[in-house]
1. Looking at structures I, II, which one was FRET efficiency 1/(1 + (r/R0)^6) of positions 36 and 180 (r between Cβ atoms, R0 = 25 Å, to 0.05) calculated from, given that it came out as 0.70?
2. For mean count of other Cβ atoms within 10 Å over residues 4-11, which structure out of I, II has the highest calculated value?
3. Starting from the value 49, 43, 36: which structure in I, II was Cα extents along the principal axes in Å calculated from?
4. Distance in nm of label points 7 Å out along Cα→Cβ at positions 20 and 196 was computed and gave 3.4; which structure, I, II, did it come from?
5. Out of I, II, which structure matches -23000 when helix-only ellipticity at 222 nm (-39500 (n - 2.57) for each DSSP H run of 4 or more, over all residues; to 500) is calculated?
6. Can you say which of I, II returns 13.2, 36 when Rg and Dmax of the Cα atoms in Å, for residues 108-147 alone is computed?
7. Identify which of structures I, II gives the largest calculated value of FRET efficiency 1/(1 + (r/R0)^6) of positions 68 and 156 (r between Cβ atoms, R0 = 25 Å, to 0.05).
8. Ranked on FRET efficiency 1/(1 + (r/R0)^6) of positions 84 and 172 (r between Cβ atoms, R0 = 30 Å, to 0.05), which label among I, II comes first with the largest value?
Structure I
């Protein structure tokens, strides 16, 4: 099973030189990038899970409704929000969608499973740093879903043959032929492949002057759209099963 997921986050990079990029402009970039992702998913009729960053979720209500209306899952991505903020945003978004938000994703700032369970989450998907050297620092991890305090803990996937993680950076830099081989080999060994991509990777860095490292701007923008389109075409051509996170876990 392929679990395709997207982190909906504002790009954190500063503007180049003396330029200023407001929070409103960053939000518009995020909306535009997410709409591009939705268009590609629609073309291939594939459903995914969207992890919306807590601090911007209520500013993206129309976008969140559009994502949900197309049959995709809405979950949360917590950068550094506390339990009280998460609870309030979860309550408001559930009221907006008239459905429960079951999942949450964490990276640097990780809340305890028992606290997340109190907020009535059903699963947590924790992720690690994805920089230039990270993929070669940690080559083994648990790839099976387990439970803690009644909460399903979903690990990142790693290719057993190529020994590379399925993080956002790997998707961006690896040639698609190599990436497809990774997915194919992993599915022969594991029950699922969890892929995650950040919305900011679809930014046109020639148009928007963010000061990002060169290796992070490579193959971004339209090239990321083309790569996602190629992956989804390959998935459908080979009749490979995909699922939203909440459906697979429950």
Structure II
């Protein structure tokens, strides 16, 4: 394992983030404030609580997960796509570093950025609601595992994309709808039985459910299934990345 290569890639990506840190943080924080105003105040005035949890607090894990998934995918995809776009990706391919080191550097930086922004969202939520965290260690575990899982997905997206339009279509047309339909702002138990069964086909529901359990000790699906879903996603994405680097698919176009 070439730890020097991992540190170099990681440091380079984090420097790019800190050069635009205010823009990187201001946008998700502003979006979160708007969500609290619209969902927490407007809808929260009609839905006082969900399973004993104040609605304003109930949506905190969903808002954090929405930001985490969007930031993980976008940071990782852009991080590896730009070297492809500029032609500098060949420097990574010929460097004395394997696909594991390259992936760890880019994905580690993308996950770090997403986790940092998500924690800022959590701090922001304290201005609006008094969210409790029943299992802080599990909360951090879900946060880290989910960030890495979707950063791996974003890394694959960046390798797959041939232009900026393709780079943006998956987060806009797939990730965000799945989060909204995955119980970010409601509990699946609030749905009719048929639609509750349909909702459980959404893999994001398992991530949000496990994350919400860490906050309020309540979940739509067993916590073990949530952990299995995250672990399975990491394994599948790692296998896909290994295949891409081994075959050179979309790397040498």
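We did not get these values from a lab; they are worked out from the coordinates using the rules stated. Note that the structure is a prediction, hence the values are computed from the model and not measured. Cβ atoms are built from the backbone, for glycine too; each structure is taken alone.
1. Numbers: I: 0.70; II: 0.95.
The read-out comes from structure I.
2. Numbers: I: 22.8; II: 16.6.
For this comparison of mean count of other Cβ atoms within 10 Å over residues 4-11, the top structure is I.
3. Details: I: 49, 43, 36; II: 58, 38, 34.
Computing Cα extents along the principal axes in Å on every structure in I, II gives 49, 43, 36 only for I.
4. Values: I: 3.4; II: 4.4.
Here the read-out was taken from I.
5. Details: I: -12000; II: -23000.
The value was obtained from structure II.
6. Of the structures listed, the value fits I.
7. II
8. On the way: I: 0.30; II: 0.90.
Comparing I, II by FRET efficiency 1/(1 + (r/R0)^6) of positions 84 and 172 (r between Cβ atoms, R0 = 30 Å, to 0.05), the maximum is at II.
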